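Following this line, the structures themselves.
What follows draws every value from the coordinates through simple rules; no lab data is involved. Keep in mind that this is a model prediction, so the values were computed, not measured. Cβ atoms are built from the backbone, for glycine too; each structure is taken alone.
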Structure 1
Amino acid sequence: MKARTNNQGFTLIELMVVITIIAILASITVPVVTKVKAKADLTRDSSNARQIVLACKSFASDWDGVYPAWDPSAESDGGGGGSEEGELSTSTDAFNVLIKEGYIDTESIFWMQTKNPEKLRPPKEDGELESRENCYTYVMGLTDTSFSRSPLVADEQEGPGTYGEYHPWLEMRKAIIGYSGGHVVAERLESDEPGAMVKTKDGVEIFAEKTGEDSEGGLLATKQDNVLNP
């Protein structure tokens, strides 16, 4: 007499229960992982801005306290990025000065992952930063004795102090600002919509021109025309 074989498997209800549990776990885990990754990327952005600010300060220590405002190599070879006599016209021009003069040895700190379709790939590391490889704003016309709370470097803006749809921290309402004094802060955006303006915790417009003592008017210790994008 043959022994009876017991072929026992999942019933449809049991299978649906398992699938439901997996879906619930995924719905809990995915947002947590996404949030952790976003915070790590924000920290990396802050680190990049800090390195750029430090490079600017090193440049200033060799050039009478002036942060990059011209291309030193243009004075000798008649060329260089920017306009007449090596004057800078974009933040990419300014950062190429830091690279060529040896204050920064990698192009990677000028790039971060964003939704901008024109900036999906990191730099080639060929010694010449291109606008599509640069995700940072630079403020020309400052020195190491300028108002210490004046912005010097920021993650790429749509306009002076405003952020567009491709800004990676728009939903988080954050923007990384590196100041002339050397400190870097994750400042707040007034909204999570394109065109959002960055302000300090006490509501001061960071990229509004400074008109009086302390932070009267704004924090920018130069003209808004000097706020350069890539």
Structure 2
Amino acid sequence: MKTNLEIATENLYKTFNSYSLEGNLRERSCSCCVSDKDIKLLLSKDLLSISEDEIRYYMKKAVTTYGNVNDYKHFLPRILELLQFDENDLLDDFLTFEKLHYTNWYTWNKTEIDAIEKYFIALWIKIMNDKDASFSQIENGLDFMISYVGLEKIILHWKFINHASALNLIIDIVLGNILFSKNNKFKNELMKWFSEDAILSKIEIAFFETKDQLEANKISTVYTILETLKTQS
């Protein structure tokens, strides 16, 4: 049985399948920034076979100096698929260079927007349910949810994450370990949700279940902060 992430990945390829590399990619690329070798390397592989190293440079330069929006849409399914593999750091680069926002992806057709959103949601849930996910992966996962999905859908799907990492993320947000430099308003809205009875109840249960005194102290602090916030609102 296929996972939601596998289904979402297949849907990306199906949705963007109509975008092929038409004409001469060299003519649509900066001669100073993009070499013939770069282009040859990228075009020498089938889309599904392109590796992280082979797509990384294109991903950084896409549309601005390397091809156009249609070219980017051709490579997008593979770029997004590679984000899900734990051994690479492509996710951080993807967020740093923000090519989706640069190309105004929210103005694309609804089918394309929906395919991207569903993929990001499936990827975030996969990261959050992975007991071996690093703090960096979890933090980046939340960043792309903020950037591309929005608060309402984050809350809706957070409820389906049962792994301890979901609670750990709440703790890190409340204690300020995640700074939200891009969107402080987002943190304020999220804190309001954390202070609801349903979340406070989960935090309270976690406090009584943990046998780690340091962890218990952190949970207790978070509970107090959120309970106070609830009283003030």
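Here are the numbers:
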quantity	calculated
Structure (1, 2) behind the derived value 62, 35, 31 of Cα extents along the principal axes in Å	2
Answer label among 1, 2 for the case where helix-only ellipticity at 222 nm (-39500 (n - 2.57) for each DSSP H run of 4 or more, over all residues; to 500), calculated from the coordinates, equals -20000	2
Given 24.4 for mean count of other Cβ atoms within 10 Å over residues 132-139, calculated: source structure among 1, 2	1
